Structure I
Amino acid sequence: MYLKGTLVSREGGKATVKTHSGKTLTVKEDDIHPMNPPKFDKIEDMAMMTHLNEPSVLYNLKERYAAWMIYTYSGLFCVTVNPYKWLPVYDSVVVAGYRGKKRIEAPPHIFSISDNAYQFMLTDRENQSVLITGESGAGKTVNTKRVIQYFATVGAMSGAKKAEPVAGKMQGSLEDQIIAANPLLEAYGNAKTVRNDNSSRFGKFIRIHFGTTGKLASADIETYLLEKSRVTFQLSAERSYHIFYQLMTGHKPELLEALLITTNPYDYPMISQGEITVKSINDVEEFIATDTAIDILGFTADEKHSIYKLTGAVIHHGNMKFKQKQREEQAEPDGTEVADKIAYLMGLNSADMLKALCYPRVKVGNEMVTKGQTVPQVNNAVSALCKSVYEKMFLWMVVRINEMLDTKQPRQFFIGVLDIAGFEIFDFNSLEQLCINFTNEKLQQFFNHHMFVLEQEEYKKEGIEWEFIDFGMDLAACIELIEKPMGIFSILEEECMFPKATDTSFKNKLHDQHLGKCAAFQKPKPAKGKAEAHFSLVHYAGTVDYNIVGWLDKNKDPLNDSVCATLPKVIAQTEGGGGKKGGKKKGGSFQTVSALFRENLGKLMTNLRSTHPHFVRCLIPNESKTPGLMENFLVIHQLRCNGVLEGIRICRKGFPQQNPLR
């Protein structure tokens, strides 16, 4: 991507360069960048380099990565490159080495960022947050685990008494408890995607609470937007949630019998649309970890059995078949065997369930009327039902985990660790990708505001003559296009209220409203072999083509009320814990997926604004998971996307980046 060379001469916008391999080239003057002297090789903080430009940043990261130095600073950022192998840099000796150290006193490390956050919390008496972002497969979740490990170890050192064992509460240190929650959340919330074998399909914000002296008090986990569409649909190179395949390993034969399932995922078309095994994952080992985690977390034997039974019931939903009655459009069950299994697992009456699916009762005025359903309508209802059961079970587990982690000890401050899906640009991008990309757009704006706006305000205070640059504005056009009135979400929600609205009417409304009027909204460029797309958005990280097929259904996620009435026990149990997350709003109207997502994102941003943030950017070095190999184009693309080069662009505008060395 870049070559080292020596400048021979320059004139008229052209430069003659002799490369280090001995070739002489003539290039545009704009294409040459000054190189740093050798004393800056492998420098720990790239903001200290004499010459700040793309090649010098890439070269520095590459040199450090080749020497397995995976952490590097860039002003306010800590950049980390996934090594794709275990490195001995996280044990208790290393934790002790970073304890109470200033940033410049020890090599760059995730522990240094963590320790700085901890010290700032104690000296400034202010909540902190660590924002860990990056693409799928860049190592966000592993770094999140390391941050928690650090706080748990240091917080436990701060004069904490050994907690007395309490009946019904889980035992072990808080670190053990939070780490124990991981296998369970991963089994139900992680899946194989095109980019990553173990991709978190939900975001999480883990708050670690401390007492006034910095002693560890308790923790809680907030989750965001589980991708529930994966339960009923997977792309050919992907897989659904790990738990389904773990249960089918047959490692616990008694479970196969209890859940009435086989060991062959292909018997269940709903969870075998893509791949059913993952090279890097041993489903038996992972299942043992999940099963053990449920016990450590203090779920009762009954609850554990119920979790598995509900999961089994979700698997069976995809095998229910319906056929059209002769001479009418009405759907009727094509055999009741599968419905009987689901009913047995969920403690229902199967005849009631089938009747509710095929002949739902709806309120018309003050009357209850039975409504006929076609086969596609019934299939949609079944699909919405099993996604909802899965999601509610996931949210209920999170509520229960939080009950277990709550120690009732006095808490004064918290440090929040955000691990959220990075920017996604696939061949086929749907509503899920729009939500994830919008979240990243907001986080980038938050970073720009924190880093550049606050910095420039300092200048004003000090009376330095400075022309204010609003770096947050670069992102405003796209953010407003998505969230403002008459923006994409608002048109989507409006269309969901019209019974006759279709994908086409939604697309036409979007185009009429924005095409040609907003620079961030474009017509996709068709190309051979490219998936069909309906509009393109210009995000800060690149232009993404979106396909809107099925968005109205996804957004309404229509649950058949009659069926819900037959599942009082299951739904009530999960609703009780999940608060408003159940999805119903006051007055009986349903909250759409996008409205719920916006509400959650709003809460997250409010949470973050009340903290002092620390930023960790994870990079994926190559697509083949090869240790030590760095693909230059891939890394530069991510550096452009994640604000590291943006930070450098600001430095080059002529003011020094604030460097928190205290």
Structure II
Amino acid sequence: MRLPRLSVLLAAALPAAALTAALAVPAEAEPAADEPEVVLTEDFSGGAVPAGWNAVEGQWSVSNGRLVGVSTSANQLSRITFGPHLRNYRVEVTARFEQVINAARWTAVGLDIAPNGATPWWIATMRSGSTASNGLEFAQRTTSDAWNVTNTAAAPHAAGTGRDVRVAVEVRGSRATWIFDGEEVMRTSALQRSEQGVLGLLANGGTVSFDDVVVTELEEEPVIRPVGPASTPAVVAHRGYSSVAPENTLAAVESALRTGADYVEIDVASSADGVPIILHDNTLDRTTDGTGALPSVTSDYIEGLDAGSWFSTAFAGQPVPTLLDVLALMKGRAPVLLLEVKGPETRAELELIVQQLRDEGLVEQTLLQSFDVNVLRDVRAIEPELRLGLLRSSLDADPVAVARDLGVVAYNPAWTALQSRTDVVEDLHAAEIAVMPYTIDDPAQWQILRDLGVDGVITNKPGELVGWNARHVQTVPDEPTVAFAAPADGAELTRGDVLVPAVTSERAESLAITLDGEEVTEGAAVAVDTLAAGEHTLEVTATGVNGTATASVTVTVTPSAAGLVRLATSPDVVRSLRDQLLRAIDRSDWIRVAAIAEDGVGGQQLPAELAELIAADARALRA
């Protein structure tokens, strides 16, 4: 929240003479605690590649006070990594193309790249012919060494060769802003962040020199979003990606993390032994195979429950996660955690929740919200740096007064309540309090909320809202774009896993997804138990008014002894065959396993498709 101006504070506390003297303090004497912290500067005056800069591909040297990167072909991705891992930062560098093979060759700032340069990584790219429609890009190099270009733009003038260009990129979580010679040209919200990724510089198909690198750490992005024609509300994934995976499970959180959502919302409450558990209801009955009120059962009992079968048999075995489970999954990733504490909670229980956030380094990345005002007051006392939000099923008579009294940065009402008094959005914004209503899945309602200027939309369909937002802010190119949010390219799956395709797209009128050529539905879980061992390809085609776009990912089903046990103990296997298979698996007798699967025993046969899977897995293990 904005602090009162210094002159106003002094005028209220000092007589006129003292006020005049106070205001005469030189500007340099004022504290600079709120200024961004510069964490790295480098002008390459040392004559050699600086310590801590790691050249992982291509030729890198220092000449005439500039870092020089050489890529000898269009296929060589010369890169050097440097700097610390930062979640929110601004990186600036002066770049100059010394020579290029052609105008399509490029240089880039690595925005999140492993210190050893391994994929996947994200970059902000500038071509020598930077005024082309794709002269500037935000792009990902995937684990399969393919490109996922999420945003493109034309620069205001050509970079050319022999000309210095001051490049700056501001990154906050999954969002990035590209600034070309002082002019903002492009934004993205699609970055997928890693836990250890650092910065880098890249060269492709030419020689590029760099100078005056400055890296500044930034504060967490404000909850209040800018208002204007290009502004869109933040995407808040309600209980994870709860329309494609069982709510408040690790599967739902992981799916949400891959959509490009700005926030992942989950619910936390404490078990009888004080362990923070991720669960929405007060009881276990609706979303698990357990029973009873959460405050009356222990974490040991909860640990063995199934939280996925109620949603789909494909998610059977999904555990009820603890808060620590989710924090481990989110650590280093892009979105903000919108953590709803159900309440009531004891002071000791709240202290443990906050301590876990501290231990995982996620206080800054978390916005804690609750319907329970006592929870908010206690958390404010425990950790003043933790941002707070107030949930409301109905509007207070004076939302601004209540929000100020509680010291919250966000007032998050039910959309059904907000519809009758939409003017409170403007009132709350005037008080620098954000508004993120819940829970809205209808695009027609999204349009109304965007026009109202709300700061976020809490939705069960974050992937769809990400694509819907993109249509409002991206004007070039006109063709549709599409990418897989899940699964990750190159993912390795085992028996018992599920494959849930989720995509993000822009300007697409229709989407068609196939798995190994067979049509599948976005969000529909495919059991890995039904897939053959080896590689499988997911492809998506987005069709829009101005063309089509395609994307693909490859996943691998890896056979294992545990996977064979799972297949052998399926309900379709009669006891006599099951026992024979398990004995052979226990002895690692893969030839015998394959023979039983294909030939049966004592006249008993496995179902044909299951027999084929078991035999293939066994032969792969033998090989």
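Coordinate-derived values only; no laboratory data. Keep in mind that this is a model prediction, so the values were computed, not measured. Cβ atoms are built from the backbone, for glycine too; each structure is taken alone.
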* Structure fact -> Across I, II, FRET efficiency 1/(1 + (r/R0)^6) of positions 267 and 515 (r between Cβ atoms, R0 = 35 Å, to 0.05) reaches its greatest value in structure II
* Structure fact -> Structures I, II compared on Rg/Rh (Cα atoms, Kirkwood Rh): the greatest is II
* To do: Consider the structures I, II: one of them gives -13000 for helix-only ellipticity at 222 nm (-39500 (n - 2.57) for each DSSP H run of 4 or more, over all residues; to 500) as calculated from the coordinates. Say which.
  => I
* Upon calculation of relative contact order in percent (Cα under 8 Å, 6 or more apart) from the atomic coordinates, which of the structures I, II produces 10? -> II
* Structure fact -> Matching 2.1 (distance in nm of label points 7 Å out along Cα→Cβ at positions 115 and 611, computed) against labels I, II points to structure I
* To do: Compare distance in nm of label points 7 Å out along Cα→Cβ at positions 491 and 595 across structures I, II and report the one with the greatest value.
  => II
